[in-house]
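Trainee: These are the structures, in structure tokens.
Rule-based calculations on the coordinates, nothing more; no lab input. None of these values were measured; they are calculated from a predicted model. Cβ atoms are built from the backbone, for glycine too; each structure is taken alone.
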Structure I
Amino acid sequence: MDIREHSVALISVVIGLGLTSLLGNFNRLMRRRGELRWDALPLAWALIALMLVNNYWWGVYLGMVTSTAAANVGDFALSLLYPILLYLICAAALPDARLLRGGGDLRAAYFAESRYFFILIVLYVFATGVGTAVHAGAFQMNKNMWLRLIFIGACAPLIWTRKPWLHWLAAVVVVVIMLFVLFEMALK
């Protein structure tokens, strides 16, 4: 195995743990579905977390992710930031059903943890932009950088506000961006 294959293996484990956390939380919520007050907003953001993982993994597959092209141990350690942030995003996307008491309220649980979740989202998107600029050797204001800025602009206010309509608006903007990016990537 070469360094790229080792990198992809470690990235796969970290991202796999994140997906396990996300899907495990979803499964536990579904098992308690009769005891909970459901809300679609946290489910929408869980879907967005899944889309972020899909986007990152597709980039790994296409060789577009710099984590697999590290030149030294320091670069590699820094490049692990992306999968670690994705793991944390997946783990924070849905509340843990084991911690919800009685007739748990998904909306209340979502807003109780939304600040942490959106800090992670903004950090992840910002880090991918910085990583892209460093890898390219210069900051380039291209279409993908504009999409990152719109993404951050939609999510950053959610760190401070608990207005459901604003969270929904940001979710729609982010889904549109993610679908555009995912369908723009092509197989080699």
Structure II
Amino acid sequence: MAIILASSSPQRKKILEQMGLGFSILPAHIDEHHAGFKKPHAIAKSIAKRKAESISRKHPDDWIIGCDTIVVLRDGSISVKPKGRADAKRTLKMYRDSYCDVYSGLALIHQKSGVVFTDFERTRIHFKDFSEQSLEEYLDTNDWVGRSGAMTIEGKGHWTKKMEGEYWNVVGLPVDLLKKALKTYHLV
């Protein structure tokens, strides 16, 4: 019996390593469509579950961790990973002196025993007003590439004024929620 992370995210890998958890990585390759869900937490949970299920079918004796992170802008729209610099810039400008909500869905599945744990975490980030120069400098780092909401909370260029909720959720994995699930099933 092993723990498998159904993700290729370097941030999630690093967080699990920092937790001291023994695990392997098998990225899930699924269609990340919203599957008819409208609420961000339901979308994130559904995608996380589908990621874990896709790996658990081939590894029924192992514990599979699936996770998905969604950023919701102040206007209620869901921000996907930017398609390019102009797209990232448009999204990032919406953060100026405003906020966004970061939802992470988490799934822990053990197919053989029938365990299917799903839950979500929400973190609200309030942003400072920031200059066009600061925005351009951040875009030049390419830290936004492949990131929901075109942002990172760690590293250069974050303009966080205040955060309500878990920091690690914004990085990419709701650690408190994962610890709760792992303890529930006696995995730690």
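Trainee: I, II: which one has relative contact order in percent (Cα under 8 Å, 6 or more apart), as calculated, at 28?
Mentor: I
Trainee: Sticking with this structure for a sec: Say we calculate mean count of other Cβ atoms within 10 Å over residues 80-87 for every structure; which of I, II gives the highest result?
Mentor: Largest calculated value belongs to I.
Trainee: Of the structures I, II, report the one carrying the highest value of distance in nm of label points 7 Å out along Cα→Cβ at positions 32 and 152.
Mentor: Once distance in nm of label points 7 Å out along Cα→Cβ at positions 32 and 152 is tallied for I, II, the winner is I.
Trainee: Now for a different question. State the single structure among I, II that was used to calculate helix-only ellipticity at 222 nm (-39500 (n - 2.57) for each DSSP H run of 4 or more, over all residues; to 500), giving -9500.
Mentor: II
Trainee: Upon calculation of mean count of other Cβ atoms within 10 Å over residues 88-95 from the atomic coordinates, which of the structures I, II produces 23.5?
Mentor: I
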